[in-house]
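The structures come next, written out as C-alpha cells.
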Structure P
C-alpha cells in the first residue's frame, strides 16, 4: 500500500482553516500532477478505493532535521 503524506508547517500563522485547507489541496494536487508518470504515483492512483493520506503538523526545524 502506498501512503500519501502531507506535511503542514505548524510554525506559520494561518488566518483561517479554509486558507490552510486550500493550500494543502493545491500542494497535494500539484505534487500528484508533477509526478504523474512515476510508478509509485501510477500505482497510488490505480487503487482509488483504498487511497491513504496522512497529514502531519511539523515545524520547519523538524523538516530540516529529518
Structure Q
C-alpha cells in the first residue's frame, strides 16, 4: 500500500482477502512488525480518508452522467 498508494479495497482485491483483514493488518499488526512501513501506510490511509468524500462525489457524478 505504501509504494502504490493503494486503497484498502484495492489491497484486499490484490491479496484475495477481506477489507477488514487488510485494515486490521495495517493498523494493528504492521506496527509491531515494521515501524517504518507502518508510518508510511498510516500516511496513505489518512490521505485516502481525507479524500474519500471527493471520490464518492466523483463516483456519483459518473453514475448519473450516463
Structure R
C-alpha cells in the first residue's frame, strides 16, 4: 500500500517480515545519520527481535520516503 502526499512524500505500510528484512541497507543508512542513535533503533536489533518475539500478521512499519530519491 503506497499513498502519495503533498510535499513529495510517499508513505508505504510494510507488513511482511521478509520485506522488513530487505530494508536493512536503507534502515542502516538512516540509523547512521541519527544524532543520538541507540542499538535498539538498529535494523539488526529490530529484525531479530521481530523474528524472536513478533506475532505473524502483526508487523506494521510505516515507511515515509521522499519521492524520486
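Odds and ends about this structure:
- Which entry (P, Q, R) yields the derived value -23000 for helix-only ellipticity at 222 nm (-39500 (n - 2.57) for each DSSP H run of 4 or more, over all residues; to 500): Q
- Among candidates P, Q, R, the computation of relative contact order in percent (Cα under 8 Å, 6 or more apart) that gave 31 used structure Q.
The numbers here are math on the coordinates, done by the rules we state, and not lab data. Model, not experiment: these values are computed from the prediction.
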